[in-house]
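Structures for review follow.
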Structure 1
């Protein structure tokens, strides 16, 4: 790849970054600064930027503070020991300033993780960049779409780099260099030495990608995932009834594969699969197996079309708690949705098998995993509700009729997890039957799901209108004091309104009087 210079795009999106870089150069004067790492990589490949990584040959946090003051921006100290500070601009873009991690730039670049991140370009006035410095052939690896460690000890020096290698490859659709792949497999047990907060960030970034299932299989076979989440080990090779075509663990991965296909269908995303992650010599189902649902090998024209697709996609774009990627949390829940099957298995005399309450027990096992990984309480509640509720859609659509009252209670109980639990049920169905899936069963569940989504969003719109009665009205009309009884009556009225049994103030009060007497 013959590239000697790159520059920041001259578009409005980069105006704040260019202004901040110009101000930084004014503060530096003759002192040097270099744009480095993923910033240069992304400039070369034309990927959108939200931040700029720089190294300076002077105290970085002090410089970042001065720059933040000049720009009326915010300073975040990322690493006081290594002297790294972040200047957060008003539009959310930011600059990360770090002190050289070695005696000179050459030493700094040699100490970096991957060749594609071990390039630099000097910063000049007006945010102009000088000639690229590429001592480790990062440009060549960009051209070949390869993630390659800079030095043989790069991963052992910072074990988080093992997850970072997978995250970069998953995000960009690139491949791992064989030596880097082998180093990951060799050093996998070291991942437990890394702070769980750093692990969680990288794991969620992998799950946020469109093809994460195949990379989860890679992490599994490389022994990274079971080192981080040993609770998955009992799921290995745990057989299931004949309705399933995979064991418990591989079914979980296949459910994520199906979930990713569902989202691609709803988003009309027709991107071809990128190169598959490296496989082990003894892989019975290698990572490539989990790039496409097994169902599609028999039914390649199968599709999913929902009337409420746009609303589902919009919801999946809403953050939950501290996690910006909703879909990543959804897939984190799917990963553990059957984790209690081994513990709850009962083999019956007639040869059948049951996993009674595996969803409830599984939610508590998963809660322990999520707490250990330091998810927020809001994130944990969301994921545990998906797991605990994942059997309810099947119980509902197997009935001759799903009543409006049953639908209302489903959404009431599962709250913000309800829509995602319906999507999970579709993915779970596909992953259960695999190549044996019958199109008419699929069409029925898809139509039922669409009807449930319609009920939800229609009822939600109805609930947002002015309520027919409030607590004060009930207390006045029924002569009741404030207390839990008022809340219970209001909930009964909301349910009756959603199911069409209550249509105005008079019918709401009539229902309240009947329930009170």
Structure 2
């Protein structure tokens, strides 16, 4: 075994051992309740919330896929700066309201939100299925990216299948033991690696080509198309700006974080914090463009970052930066598999398999669900290849469809169950059709706008059907209006949030006892 292989295995071992230790420590603080396991007892602090949101949002799609996009398509991926700000604004405007309703209604999963605010168990279950189905391919991205980076870092000593298996087992162990608390704690570690790794790798590689001026001069000579947005790419630019942040925001892992947050204060800061964090994409731009100069013939674009580091960086630096990329994958995979397990446990197992589970059994069902979903994603990783950005955009396009009934529930009193259902059928059907048969896309949407067109169709159908069908029940709207008044009057100022939240909950429970019982029956 060579020195490089030994160093690589040591780096991988450290990378896998640290989260296991953090997960073990987190498990010591865990309470034996499903609410603690799935949403940390709604007590997650500001630092953990920011890092777990940012690290979950920035996945292998961002760390590896962004470099590949800059390498192949030039400035197209610069829309990432705008979509990070957009994501932060949504987290503030929409996420804060979801958090508020979650505390009042004691929600654990997205399904709880839709059942409560629409009064339809069937609609809630339909949305839960959509979220699970389209989160799986995004989970596949993380396992693919992480396994590949571990294979590269070990110089092939760990083959792809074994690297993926180790990646998968480590996640299972620490999420199994510590639940969301373990996920959040490890995400702080991953987040630091992710942001520093992208910038460091970019600065190093641009130095290898003689600086930014030299780099762009060389690209102008050998591949000038990488300096301009390609003809017709404006639709792909708009689609990525809209679909990527909305799809990520609607992922079940983000709903979990919104429910788990202790204070609404961080929702106010998120647009600024994510905008600052987006500076890290400068590193991706430098990596992708430097690679155009250093090696314009990389066949597998997702391999640009590890190829460049192993060819040009000192071995220890290269392996550490490659581990940072694996951190990006693991920080999203752990969140996704945890949220999917929560959804299965609360939305399906308790409703249709075993009712009236004890707290301990709910936690154990969630743990076994973590194992099953991880195994499915692992099999997909081995047998369903694809460019990370491509798979990611399809997954985001499906998840993005859920934003329509979400906004309808929060902002439009005329939104109906029939409208939400019809819009989702058309939107999700459009995503499937446009992915399978892209030739049917009309006009400008043919250039990467399938997900955006599906979303527009979803909106039109949702509005049209809602206007001609029965609106939500008066009891639901009465509860919604009461919560909205309290939200507007009191929760913008979060200094006394915990005390006022208890008082408001007591008032609502007293005044809405019959409505509350009806909501419980619907779920």
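The numbers here are math on the coordinates, done by the rules we state, and not lab data. Just so it is clear, the model here is predicted, and its values are computed rather than measured. Cβ atoms are built from the backbone, for glycine too; each structure is taken alone.
Here are the numbers for this structure:
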| item | result |
| --- | --- |
| If Cα extents along the principal axes in Å, for residues 330-393 alone is computed and equals 43, 21, 18, the structure in 1, 2 | 2 |
| If distance in nm of label points 7 Å out along Cα→Cβ at positions 18 and 42 is computed and equals 1.7, the structure in 1, 2 | 1 |
| Which of 1, 2 leads on Kirkwood radius over Cα pairs in Å, largest value | 1 |
| Of the structures 1, 2, the one that 28 was derived from, the read-out being relative contact order in percent (Cα under 8 Å, 6 or more apart) | 2 |
| If helix-only ellipticity at 222 nm (-39500 (n - 2.57) for each DSSP H run of 4 or more, over all residues; to 500) is computed and equals -25500, the structure in 1, 2 | 2 |
| Among 1, 2, structure where mean projected area of the Cα convex hull in nm², for residues 186-433 alone as derived comes to 17.7 | 2 |
| Label whose coordinates, when distance in nm of label points 7 Å out along Cα→Cβ at positions 210 and 418 is calculated, return 3.1 (choices 1, 2) | 1 |
| Among 1, 2, structure where percent of Cα pairs over 21 Å apart, for residues 74-137 alone as derived comes to 36 | 1 |
| Read-out FRET efficiency 1/(1 + (r/R0)^6) of positions 130 and 258 (r between Cβ atoms, R0 = 41 Å, to 0.05), computed value 1.00, structure in 1, 2 | 2 |
